[in-house]
Each structure stands twice: as structure tokens, then as C-alpha cells.
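Following are the structures in question.
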Structure P
Amino acid sequence: MRTKGLRGALAADTEIGAGNVLARVLAHGADPQGPGLTFDTAVDGHPAGQPLTLGQLDERIAARAAWLHERGVRPRDPVAVWATGAADMVLSFLALARLGAVPALMNGKLRPEIAAEYIRRLRAVGVLADAAHAELLDGHDLGAPLLGRPAEAGGGDPAAAPAHYRHHDDDPVVVTHTSGTTGVPKAVLHSHASLFAATRHLLSMPQAQGTGRILSALPAPHTATVLMVNQALGNRAEMFLLSEQGGERVLDAIQRWRPDGVFGFSVTWAELARFDLSGYDLASVRLWFNTGDCSHEPHVRRLVAVGSRDVMTRAGVTRVRGSVFIDGLGSSEMGHSMFHVTHTTDSDRYGRCVGRPYAFARVAVLDPNGNELPPGQVGWLGIDSPSLFRGYWNDSLTTYRSRLRGWYLTGDLVRADADGRYYHLDRAVDSVDAGDGRWFFTALSEERILASCPDVTDCTVVIVRTGDTVVTDVLLELAAGADPEQNRDPAVRAALGPDLGATLRRVLPVRADDIPVTVTGKVRKVALRERYLSEAPS
């Protein structure tokens, strides 16, 4: 079957969902010798960096399913998976989904006490943990036994695997978690149908350039990785999954593996922007795809200046210098980015524009009572989409508090323009209502500072209101060779604008390591508010 026909057949398949993409791709006649997945660690003796074919991938999943089934794992059993390697995460997800169990994928950077409490709240029936994380859990009450290391499951007998579980649309298929900015992260539940809704839509559309050979720099335990693995399998694309997403690691992988598309979070693009990219061979890259938090203009501009892309001219399709960056706004709960905007070297629409919603999503800007606001007004982002999560696992209180008049509230403040484009201004918890209709936004302020200060590679704005007083601190990460003693206060104050600029207390050069971040790299501004704004002015 031709790939184009296969994509259409998958999009129309009423049985397919996030829990059985591999099986349905094979059932529709995909070549078992075609691309499966490639990992940066060895898999059951298969060398790191060497692709697994589709058939080999299916066999390795069957082996793990048999091993797990022998240890009593059954449909709808939650099983926690705590590891570092992308192979451990992805193969465990696929094997547990094959059994109809509920894999709960955990970021390897969680603190042990947080991880243990998270597992207890899951009420898991068992835990898969690699050697390093099993040691970290030693002595903690998990409420569940350790089943073994994820890699051990590869020793199962593929022939002994039970038949693939037949999923219903509403069956739970995976639990991932939020960044955990204030403690134990929220456990986000997706169903067989919800986590495939966006993929079904994309399979019905023409395949975009830059999606034939994908480097995944996404955190392996994140919802986005599950989504992109299923999209790659459905597109019959090659995919190389990294276990670590640092800038040097990503640049090295691009040069060695030569992908046409790189998928990641904004934190990775910010790291790449610290490098002189002209010194690297990035010619293969046509597409940078961002999900999670939207990206800052200077970071995007550095990336689209390298690589190349195809454009239609009078002479036909022509390859030109400069790649494409697709930005948006997503989260574990959204199940896929809800918006998309395309940037090239010619783009001039920034200012935290996240573009227009995907066709499968319905979005609105809401007031605190859930009423829709007109273009130009700032409000809460509300979403209604078949791709939305089903709720927070074992936490119905938080689930219902996130809903308002049929909308899921993301916690973001946005505005729309008259042309239907949306602009992300800030997380609501990081913004400040200054009264008299004035709002101060940290994320939008960071965008403006970066655009105004070329020797600043990244920055963090922290704003706190105490009574009638608003105080702002700005933390700057400087480019190599930049003078840390230079007075940047006037430039920063001008970028902030007269109202917020009047609240500026200090501008501090910092190192990246000075900024507290979550396990997915998001800045913990709540910690910075406590650290910096509790101090007396210098």
C-alpha cells in the first residue's frame, strides 16, 4: 500500500487510537521492513543509533507485553514507569498499551520523595524503574511493588504475548504529568480517542515537509512524545528519540543523523540560540516544530536563519536557504498544540503570536465568569477540543476546578486580534493586575527585552504586587563575551514600557544555573518571587 493511501486509511479507521497505532499500521499492510523507531541507547542487544524496523519494533513490544503479563499486569492496571532513557519510556508505553494497562510515565528528574508520593497517589499496581531510579526509591513507601527494570522486560517471549487488547474510545491509555512547579505534579489522563484526535486530523491532511526524518528532542515521558511517536508511525516516518535534550546533545545529533525535522520545547530552542549556529552543519533541517510554551522571537530568528526549505516558484519547487519554525501553544492537558503559526526568515508577526487554532479545536478568550470576550481584550484561554485530556487521575476536585461553562481553562492569559490570531501574554499566576485596567505580564516583557537587547540570550522577569506596590526584577543571561558590568537598566526599562518600567527595581546578570526550573525546564517563577523579591533592594 502506498504511504499516501495508508495515511488516509488510518485517518478513516474507526478502531485506531493512541493505544494501538503500531498494530493498526501493520494491519493496514505497512511493510514490516519499513521504519520503526531509533533510540540513542541499545535495545535488547540492538545497537544504539541503529533503526529498529517496524517488524522488529513490534517484536520487541510483544516481548515486553509477555513479560509484563507474566507478572500479573492486566487491562486498566496503572503501572508507573520511572527512567531516563527514551527507549525505556517509549517501549514501556507501547507494551503496556498493548495489554490495555495504563502506563504512568514519570520524568526522571523528579525528586525521589516527590516521585514516591506521586506513585502512591496513582494507586499503581506496580513500578518499572531503571537501576538508578530504583535505588532512589529504596526505602520509600510506594504502595506498589517494583516489577523490575524496563529493559528487563525485553527478555520476554514474543510468542507468549497475549492478543492485543481491543481498546474502546474512552479507555484510559496513558497518564503523564505536569511540570510540578509547586510540589507534586498533577497526573494527566488521556484516553485512546483523545490522544489520537489531533493525529487523525493531521493524517487526513497533506504531509508537511520536514516530517519524513524526525529528531525528537522532546522529554521522553511527556504527552508530546507519545503523540509524536504515533504520528511518525502513522506517517511511516523515521524517528530518532533523544534521552537528553541539552543544546550540545541536540546539535551533535542533528549533524550525525541529519534529520529534516527537529521537534522540541522552547527551552531547547533557547539553549540552541546560545550557540553560534553558523559553525554547525544544520543544512538538513527544514522544520523546527515547537510545542508546550511558545518561543521567543530572537530564538526563532536564529533557528530559521539556518537549514533550508522547499518553496513553490514559477520554475516549480525550489530549495532555498532558511528553515521553517512552527510555533504554537500546548500542554499535557491539551493533548496537542492548539495553535500554529509558521515563521521563516521573512516573518514579522511575533509579539508572542501563537497563530490560529487547529481545525479540530474551539478556543475562546473568557472573562472570570466564562463569558466570551471580543478581539483585543485580555482574558483566560478556554479550550474545547476532542484532543483534551480526560481529567486528573484520582483527583476529580482539580479536574472540575479546571472547567468553566464547558471550557477547559489552561491557566493562560491571551488576546485575539480581528483576524482570528491569538497572542499569549503570560501564565495567569505570573502576571499582576495593577488596577485601573492595567496588567503586567512577565512572558510578554521577556519577549520585548530579548528583542531589544541583542547581547542577552535569555531573560526572566519576576513581578510581585504587595499591597499597592508593584516591584519588578529582571534577570539576564548574557551572550558569551558580553560585558556583565554594562548598565542595561535604560534599555530594559524602555522595553518594559513606562508603566511597568516605573516598577523596575534591579537588573541582574545571572547564569543559566542560577534560574530554578522544573523537570521539563520551565522557570519556577514562584521560587524566584520568594528568592529575589523578599530581599531588600540593593
Structure Q
Amino acid sequence: MKIRALLFLFICAPLWVNAQSDVLKVEGGKITGTVTADGAVRVFKGIPFAAPPVGELRWKAPQPVNAWNGVRSCNAFGASPMQNEPAPFSMWSAEFLIPKTPISEDCLYLNVWTQQQKDTKARKPVIVWIYGGGFVSGGSGAPIYDGEATARKGVVFVSINYRVGAFGFFAHPDLTKESGTNASGNFGLMDQIAALQWVKKNIAQFGGDPDNVTIAGQSAGSMSVNCLVVSPLAKGLFNKAIAESGAGFARNYPSLQQAEEGGTKAAESLGANSIAALRNVPAEDILKKVQAFRGPIIDGYVLPESVAAIYNAGKQNPVTLLTGWNEDEGLSGGNAKNAEAYRAQAETQYGGQAQEFLKFYPGQTDEQAAISQNKLSRDMSFGVQNYSWAQAHSRQGKKAFVYRFTRKLPATGTYAHYGAFHTGEVAYAYDNLRFIDHQLRPLNATDDKLATTMSNYWVNFVKTGDPNGKGLPVWPIYDTNAPKIMLLGDQSEAAPLTDKPALEFLLNNTAKR
């Protein structure tokens, strides 16, 4: 019997070791996760990286995580930040949105996907994903942000939550006074920095290299990446940046004084005469009644100056940059003006430079005017921003790689006319086409090939700071004098940035708003 018992223990020992190895020690306590069906990737969802920002901690910088006893099961996403209930709209079907539940102020959680590895001392590169949503919506639980495919390629994938809307970007004179930093309003950005600090301290437990971290984001997430690159509070937390459709170079973020004035008016509208009273207002009431706070503030602390000023002074955090925007984006809003009205508006807005403007964005016919208005919206909102970043970065002798996503996604019904739309590239870059609703968007072999190409570029960049690799079209380093970008579409190839003159015109005339 003793021999049988010993034999049983010997046979089962590897299983016991594997089970124990799933328990990790992080700030706050021990956690366990799940593993993919084939055992290749370990997944940890809903890891707290800060204390819940509720009650007295509403509108405060993120505080240290609350410790827990025992082993915390991290097998489900934490709550998405406070926002309206998600519902498909415009170009975005359900897979681009957060789950309907849970949604809560208690939202400071992150998720980790990491490849199983035999060598426990090996350290893999890390990517930290920051979602978009106009700074008023979004969350790490959206299906297209899944990290498994990237983890399978030897990268530790981390996705994080941060506060949005009035919960993430609310400023008030009394909040400024109590802060200890003489600033308020950038709580969402501070959440992101707290998550990066957590990564720095804990990611080695997941096989990640804390000294090889890439921050990545899209839309408001890309704008966040831009802010983190220039924030002194984020120094030393990353060395590479991926910014998809969004930056703040040619954009005027509000000053602390402007934001505080808005906060004072909001408090009055809620009938709250103190910060204590404001913190007692139900979250649902704030969500409904306080809607003017939509993003970063030049607060003198998280953002000491404008993005452009910090870059011009060479005070930004050192990174290698991969950035770009999409061919269509599709966020023009409203109905297009006819040709006559469009040209009249150009005359009013640009005066003596109207004819030059109309060379870049012509409007001889209604159809041509509609196309130009879409391009103008794309370039004003995204093209000028990311172009300005690439230019400033490259002028300082830093490496940048620039792309244009041109794949017009196959689609049916109301989705058919959006083309290479805003956020459309994300599922390709992270090899997540399996989450796309193929009834709405009947993808094909061209899409599969592009997803493989793009995800390999992204992974190579995360690993080495260079997207190039075996079997991929050569992606040239961006050169301000003769800029070439990578076109990512039906065919992936390098090409001159032909709209440089148009972008320069906008940059010099209308983009600073």
C-alpha cells in the first residue's frame, strides 16, 4: 500500500506543481487566474491595482490597493468605469463596446495575458493597452481588446481601466486645495500612471520585463499615450509608444482655471456647496447632470504645459514611436454641405487662403465636396495630431514609424459605407478578427492576411522598437524631409505621405483650436 501511495504521489506531483504555479503574489495579496484550453496562455482578469475610488476617494489620486486574505480568483473582468449603458451606434457594433454589466465607480482593475513558459527566469516584453471612448466611455473588457493572440507571440499583454467623464476629469478649486499638488482634474491619467507603476512592480511575476514596456492606445487611448509620454509623473515606466488615431499636439486642452470654473458651475447645478456634499451625490446623478468634462487638463502637475510646448523643450519621456491614423475614420458628424455652401464656408474661414485650401479639399461638385468634408474631418481630428507628433519626434532625431490603415472592411447594411473606420484597425493589430461579427462584416482571406501582417509588426515593435521582421514588407523609419509611411490595407507597402502639404496647411492655419 505504501508503494502504491508513493507511486500515486509521484505521478500526481507535476499536476500539483502546475496548480500551485498558478498562484501569484502581487501587491495586495495572492491571485489565481485561468488557462486557455490548450494550456498555452495564462489569463488573469480583474486584478485590482488601486483602492476603489468611491466615497471619500472619489476625485482623489489613486490610492494603494486594499490588501485581501487568501487567494483572490481573477477570472472575470472588473467593472467598467461609470458611463452610459453601451449600445451599438454609428460604426461600432457590440464587439467594439464594453459588456453591459458591471459598470461602477469601483473600476480600477487590470488584466494580464501571459504565455506559459518553462524558463521561469526569462522575461518577456510587455504591452499595456489603454482604451478609447472619447474620455467618457470605454473599458478593458471590450472583446477586440483581448490579449490572448498577442500573448501567444511572446508578449505579456496588459489592459487597464481608468476613470472617464466627470469621474475621471473633474476639476474644482477645493479639490485643487486638498490635493497637496495644487492641481485637480486629471484623475483618469493618474489612474493610468498608477497602473503602469503596478506593472513596473509586479509584472515580473507574470514573466514580464519591467524594463521593456510599451504603452499603446487608440483614439482617447492614443491621446492618453501622448499625455503619458510628456508627463513627468510617468518617467521611467515605459520605453516605447504605440498611438493609433489620436494625439494632443494641435489641440488646446483646457487650463486648470478653465476646468475649475466648469467644476464650480457643475457643483452649483447639483446643489452641492462643498466637496463633501459632491462626494455624497449618487454616481447616477453625476453621470446624468455633469457632462462637460471630456479629457485631459493642463493642470501644472500631470501635464505641466501643453503637449507641443513640452516636446518643443525636449522635456518628454524618451520613447520609440509607432503612430498613424485611418483612411476614413468617419467621425465627421452631421450631413455634408453641398458644393456651393462648402465653398462659401471655405471663403469665410480661410479668406485669401481659400483657394489654396480648396486645392487640398476641393468642392466643385456635391460629391466632391462630401468627400472633401470627410477627409477634412479625418485630418483635423486625427491626421494633423499624429502627423505633428511624428514630425516633432523625428526632428529631434528619435525613431518613429508611421502608418495609414486603408482596409475598407467588408460590411453589410448600415455598416457598409464606413470603410477604414475609426477603431477598425484595432482587431487587426492585435489579431482579434475572431471577435468581429462576421454576419455584419463578412471578412475574408485578405483580412486574415492583413491581421497577420499588422499583428506581427506590432509584436516586433513591442519586442525590439522596430516593426520590421522576416517575411514582412520593409517599414521605413519616418523622415521629416521625405516622409514615407506604411499603408496597411489590401496590400501592405511603404509609400510617400502624399497629404503632407494638406496637413501642413491645416497645421499652420486651422488645427489649433
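Here, each number is a calculation from the coordinates, and none is a lab measurement. Keep in mind that what you see is a predicted model, and the values were worked out from it rather than measured. Cβ atoms are built from the backbone, for glycine too; each structure is taken alone.
Have a look at P, Q and say which one yields 19.8, 54 for Rg and Dmax of the Cα atoms in Å, for residues 284-491 alone, as calculated.
Details: P: 19.2, 64; Q: 19.8, 54.
Derived from the structure labelled Q.
Determine which structure produced the value 6.0 for distance in nm of label points 7 Å out along Cα→Cβ at positions 268 and 444, calculated from the coordinates; the candidates are P, Q. The value was obtained from structure Q. Given that Cα extents along the principal axes in Å, for residues 156-403 alone, derived from a single structure, equals 60, 53, 40, which label among P, Q identifies that structure? Only one of P, Q returns 60, 53, 40 for Cα extents along the principal axes in Å, for residues 156-403 alone, namely P.
So helix-only ellipticity at 222 nm (-39500 (n - 2.57) for each DSSP H run of 4 or more, over all residues; to 500), computed for just one structure, reads -8000; which one of P, Q is that?
For helix-only ellipticity at 222 nm (-39500 (n - 2.57) for each DSSP H run of 4 or more, over all residues; to 500), the value -8000 is produced by structure P.
Can you spot which of P, Q the value 4.9 was calculated from, given it is distance in nm of label points 7 Å out along Cα→Cβ at positions 116 and 204? Considering all the candidates, the number was obtained from P. For FRET efficiency 1/(1 + (r/R0)^6) of positions 324 and 340 (r between Cβ atoms, R0 = 41 Å, to 0.05), the calculated result is 0.75, so let me know which of P, Q that is. Attributed to the structure labelled Q.
A value of 20.2 was derived for mean count of other Cβ atoms within 10 Å over residues 92-99; which structure in P, Q was it taken from?
Values: P: 26.5; Q: 20.2.
Attributed to the structure labelled Q.
Among candidates P, Q, the computation of mean count of other Cβ atoms within 10 Å over residues 68-75 that gave 16.8 used structure P.
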